[in-house]
Structure P
Amino acid sequence: MSELLTNKVAIVTGGAGGIGSRIAKAYAIQGAKVVVASRNQEKLNKVVAEIESSGGEAIAIATDVTVPADVDNMVSKTIDRFGCVDILVNNSGGAMFIKTPNELKPEEWDAAIGLNLSSVFLCSRAVSVHMMERNKGRIINISSVAGMRLSPSFVHYGAAKAGVINLTKGLAVCWAPNNINVNCIAPGLTATEGVANWLPEKTKEDGTPVPPLLYPPNPEDVADLAIFLASELSSHLSGELFPIRSLTELA
């Protein structure tokens, strides 16, 4: 089977994190030239080195996705280096802290909305101009199941991620005439290094393994879905939401 993303150019924000780095590496394996972006240059360089050691092509661009000038610089440098942008994965985000609404300071609310929602708009808008000129493109937004259900411990995060879902649908309609597909992945608790202390045991009390569909997905599972949504296999899908989670989260 041929590589699904051969010669495509992809930007992955939050590319140094658990899910973002897996998506970046998976895209490179599928033949894409990858730009990894986040604020941490050292971690970005490590992801790029791992991609290059496997024969892939990637560059790191330190970017604060809440700052419009940084976002414009990220897109400009991508085009200067690779000539185009075919795929954008808006993966930057995070719950940041757990607080009740009354504990939450206005500046903390603003920071959470900026990182998790405004950044998606800023990055999408920046690449859309280029994609519209080429009359094609793929944008994949990473939301969360926290945006689909009650999130009383972190209302700031849940509200922002719900906004990402709605923004995805709106952008998909706005840019459909320009052949730009915009879709959304909503992971639940995912087995990244950063949440190792929150993960359930992989075996039951009797020692038998927990069935895979009842255990949190791996970040590679999210990456597989991101490959599908970036490829021609999903050419007629846009404005859709794709949750990926353990079935225990539905109980």
Structure Q
Amino acid sequence: MPSTYLDAIANFHRARAYNDTRDWRDRAIEPSHRGSLRSAISLHRQMGIGVIAEIKRRSPSLGDLGLSINPAELAALYSLGGAVGISVLTDVEHFGGSREDLESAREAADLPILRKDFTVCENDVFDARDMGASCVLLIVAILSEVELASLLALTHVLGMDALVEVHTKDEASKAISSGANMIGVNQRDLHTFKVDTQRAEAVVESIPSEVVAVAESGFHEALAVERAAAVGFDAVLVGESLVKHSNPAQGVREFSNFPIGPRFG
């Protein structure tokens, strides 16, 4: 039996990829027609830190967050609040998400969309493009260095972005070596799903200034976002707080536009 959340989820997705009979080499090399998340964040920097607002129904650690949410309605409100992009969970088994959630968000808001899922093979990247996403999540902790470099290269061939997720300075170094130009530092330990609010601050100083840096998980108040901006993050990815907010558009506004400081390292 897998000993951690991450083991269980990664093993599930690898088994599904192994049983997928589609040959990704036969799929059309056509670019994503959605806007670039990295570009949107970079353009927003002059106003301050940006918010990637997430559509998330549940999590293994927290349980149900909003199983009855309307993805289209939520995406429209995020856009109204000034989000730089939308993240959509498409993992069905562990997070209650779906392809339909992403497609609904895509139709409701003209913003870059991150497919938030456990990308482990080339077909996952093609599927993200076909859903209408312009960005995929690549988690260093579950990919070999060869896999990371290969999947990152494929996203670029398809005109997509990759948010390369790390948890430590060592993982950040691997991401940079692979050619990542957008790195997310997850404050949530994906083995235990506990949040360490100091994690992002400790890792960001190792990320070069030309690489877009995103802080992920554990943002429940504006003060925490302000602190992330001060240490040099360009954007924050926020899910639970916005899904549960009585006014999601206002929630995005409360977390946006704090001045971005330099990265010291």
Structure R
Amino acid sequence: MHLLLLSALFLADLARPDGVRIHYELSGAGDTTLVFVHGWGSDSKAWREQATYFASTYQVVTLDLAGHGQSTGGRRKVWTLPALAEDVRAVVERLKRPRVILVGHSMGGPVSLLAAAKLPNVQAVILVDTLHNAEARVTPEEMQGYIATFEKDFRGTMTQMVAGMFPSGSPLAAEVTTQALKTRPEMLLALLKNYPQLDLAATLKAVRVPIRAINSAKPATNLAVNRKYADFDATVLNEGGHYLMLERPGEFNAMLREWLSVLR
């Protein structure tokens, strides 16, 4: 592991058995460590507003999932959400912190849940605009149709998809699109193909700690369904799109701070 001290920020890389190197950054200090897990095609910079804000009272870890951002793909041939979760678990285990809360956005939500199920020091998981309904299903056939649009025109499809997540003209859309287009298309599409194989209800049920969510208003979060499988609750940030933590950081941070205050 490489470790560098830079203005109270530690930059680190964790080597995995398949040659993947997971890049992560640590800042702040506190009894509880917050580990922020980004979504599909994104990277740890998606959490920049939270890393700065929460470092005054918590130890904060932001990481790049394998193949994203500054993390490498190594010799990994099979790309799955459980494999990404094992990377997250490896980082948390390396930290050896007694109290950890995982915060996962979009695809990073189920990745965080899978990791939490195998980490005894995780106290809670906070989901961000994900897992609105644990019983919702995307069939492999539906996903293959979606993937086909990317295979036909990856750049155009990614640009259009991301633009739909933000208000028209938002500079954040260009930023998120640029990052996604830096990421290997074959890896991103492999993760999409893997997603329908994940049993969301079973994933929730396997987590024995509180699960909270900060979701956008659409689609609606089905509390009744999710509570069948876990200690689950959610708050809604109205008038926000998919990247709530970037679009409305002040309101988002206040909601996250409130969840953290009751989960201590």
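When FRET efficiency 1/(1 + (r/R0)^6) of positions 12 and 220 (r between Cβ atoms, R0 = 25 Å, to 0.05) is calculated for each of the structures P, Q, R, the largest result comes from P.
Please compute distance in nm of label points 7 Å out along Cα→Cβ at positions 28 and 140 for structures P, Q, R and give me the label with the greatest value. Going through P, Q, R one by one, distance in nm of label points 7 Å out along Cα→Cβ at positions 28 and 140 peaks for structure R. In this comparison of P, Q, R, the computed figure 3.1 for distance in nm of label points 7 Å out along Cα→Cβ at positions 52 and 180 is attributed to P. One of P, Q, R was used to compute semi-axes √(5λ) of the Cα gyration tensor in Å, for residues 84-227 alone, and the result was 27, 18, 16. Which label is that? Derived from the structure labelled R.
Throughout, read-outs are computed from the coordinates displayed, never taken from laboratory work. As the structure is a computational prediction, the values presented were derived from the model and not from experiment. Cβ atoms are built from the backbone, for glycine too; each structure is taken alone.
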